[in-house]
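Just so it is clear, none of the values below were taken in a lab; they were calculated from the coordinates. All figures in this text were calculated on a predicted structure; none of them were measured in a lab.
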Structure P
Amino acid sequence: MIELTYRKAGLIAGFSLVVMAILAGFAYGFAMQGMIVPDDVDTVANIQSSMLLFRASIASFLVIIILDVVIAWALYFFLKEVDKSLSLLTAWFRIFFAAIFGAALLNLIQVSLLLNGSDHLVAFEQTQLVAMVRLSLNAFNLSWAFALVIFGCHLLSLGYLVFRSKQIPTIWGVMLVIAGMCYLLTNFANLLLLNYEAYRSLVETYTVLPMVVGELGFGLWLLFKGGLPDTEARRARNLA
């Protein structure tokens, strides 16, 4: 049986966070953004002409969900000595997010089925097919926004734990709290404002950078510094 040490937990969480950032950049930043455009007919045409890329984005999102569960487990172990109850709650927030996001992902699978060219789809007129695709994409976006509100709560509690930890630089706790607030702001706006699309680019101009820096920066710290002898010595002195 392999013993999980703080260094191993830091490596697992940090590596998973970095891989997740790469996959998210590919799936959402590259694949989805390139295919989904304001015009519904063009969106359908883009997905049909790049079906392999669309399915690759779905597969990437699935790997992200798996990594979320792994990260929740590793961070619980890494931070449980700060506050075991809050660390457990933080882990559950991330697992709850992963579950909702997994359900949201079913909408993209439905889009893939609608546009795979199967013979039974001839029963639908093109206008009906386009409408169903747009409905599924909207359902995915709103379900994901709902999940990201939960993820924002995860980052707030994680940031508080990191801020209280004596072995992690305080700046990462602050950055994670800011990132969590940005997630809550953008996704509550997405859920509540009917005309959010008109403001999306403006809102994301000010919120994307703190979210990326907070999560990816903390992941890199865990990967290269989390649980190393110097941080472990600091942890031991503070527990003494």
Structure Q
Amino acid sequence: MISHNSNYLFVVILLAMLVALCPAEPSTVAEKTVDLTHPFDQRTIYWPTETGFTLQKGPAGFTDRGYYYAANRFAAPEHGGTHIDAPIHFFENGLTVDQIPLSQLMGDCVCVDVSSQCAANRDYQVTVEDFRQWERAHNGSLEEKIVLLNTGYARRWPKREDYLGTAATGPTAVSQLHFPGLDPAAATWLATRRRIKAVGIDTASIDHGPSRNFGSHVNLFRENVPALENLAALDKLPATGFKIIALPMKIAGGSGAPCRVVAIIAE
């Protein structure tokens, strides 16, 4: 004879199986994606001391067996175009590209608009006060976020002189660089007071062009906070309420890598 308790247990198990088998309700939240990545081609901007991106065309056409086949080769420095700086780039014990946790490369993101300051001063350095003003204006915190800095310079890509401040190449050109970046003191504040996951900027370096000691790199990377550089389309992002996914080429032991960065915005 089956007890009432047994019947109850049977019904519970049956309901659980039906729930597991039924498809979930489709999400009603509309989303759009924004590609924050510049294409890699002969116009891609690299540091003046680097050779840049090259694509070696391989075979392309129909084979004697009737199918189409194409394959190329490419060569590029780790640092250039839309890419990630791994902490080891400026910190001896920092994480390499392949060691950066995926949790630091995706998740809740904010965009801090400093384009007006950078339009007035191409050597502008984003300050702690800029971040505090953002927090006050949006009644939120940058804590544990991925923080993007919209300087407005993505609109200058790929005009090398307009973007970097010089069209020159080679070691002597480094002293001619002029573009905005992050103040080293603000880099420390983000890494230690807000414990951000990563930071990104739409210029060639997280340090501004005239920097010679690269203090923002050092201060971020000693805390294992990676940096995304040469981002695109930051002016298409809201200040808050979106996520990004930034997936670099997984170069074992790499100090940096080309990166595809995509924003996902709820509408």
Structure R
Amino acid sequence: MLPENASDKHILTMCSKHPSRFEIRDSLDRWASYAKQPGSLSLIPAGVRPAVRAETAFDLVVCALDSALVGGLDSELERRPEGELRMQANFQDPAAQQLMTLLIADANEGHTTERLYTEHLAQALAVRVLFFGRGTKPPSKNGRTYGLPGHLLRRVIERMRSFDSDLSLQALANESGYSRVHFVRMFKAATGSSPHNYLLNLKLERVRELLKDRSMSLIDIALDCGFSSHSHMSRLFHKFAAVTPSAYRRSLRP
């Protein structure tokens, strides 16, 4: 069955569990059958009504990328690929597949996640779409990326220390004076870490400090450090410290 309307978003799908078969109509109005294997991708740019229909049952993961987000990132690229995004029905891109898999895991986590982490994945995926959607490969990463200057890095880290739950990549990029694409690369070059991992480490360091104050409840510590809940904090603390906050507090000398 053909979709009735074109979407105002860029649609990226990934075949999830089982092989499936589809048909696509070519420029001569002929239908050609093709098989999608687990992991295979399809891209439908915004405004395009695809002439595709399913022949068998299918299981697809669908990612809708906001056109404004993709267009904004497009304007930030140094070596912007030329041309318009084109529909692609069945292709492989290991980096995009990994990013979609991470986004799926993030969505299924069952906890309120770190906004910076989700934005980082979505931004990286959108940049991949801008290249393979035009039939080109992203530039190699062999060239040197300069880190953020010290005074700008300190400003960004100070902004992070506010532990604002609504902190975004755009807000941090604004502090640096660079675009989102440049900011992420320059921050990692300066610190060796992505912005979301750096922020998480700042939060966990603060948790360790506050656990020394036995008058503070774990709920209060979680809120003070920008976590959405006690369970959210405990899960991440255990992941990085291999011990729960309660057990860590008990291990401290009175």
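Using relative contact order in percent (Cα under 8 Å, 6 or more apart), single out the structure from P, Q, R with the greatest value. Please report the intermediate quantities before stating the final value.
Working: P: 25; Q: 29; R: 15.
Structure Q gives the largest value of relative contact order in percent (Cα under 8 Å, 6 or more apart) among P, Q, R.
Where does the value -6000 come from, among P, Q, R, when helix-only ellipticity at 222 nm (-39500 (n - 2.57) for each DSSP H run of 4 or more, over all residues; to 500) is the thing being computed? Before the final figure, lay out each step's value.
Details: P: -27500; Q: -6000; R: -14000.
Matching structure: Q.
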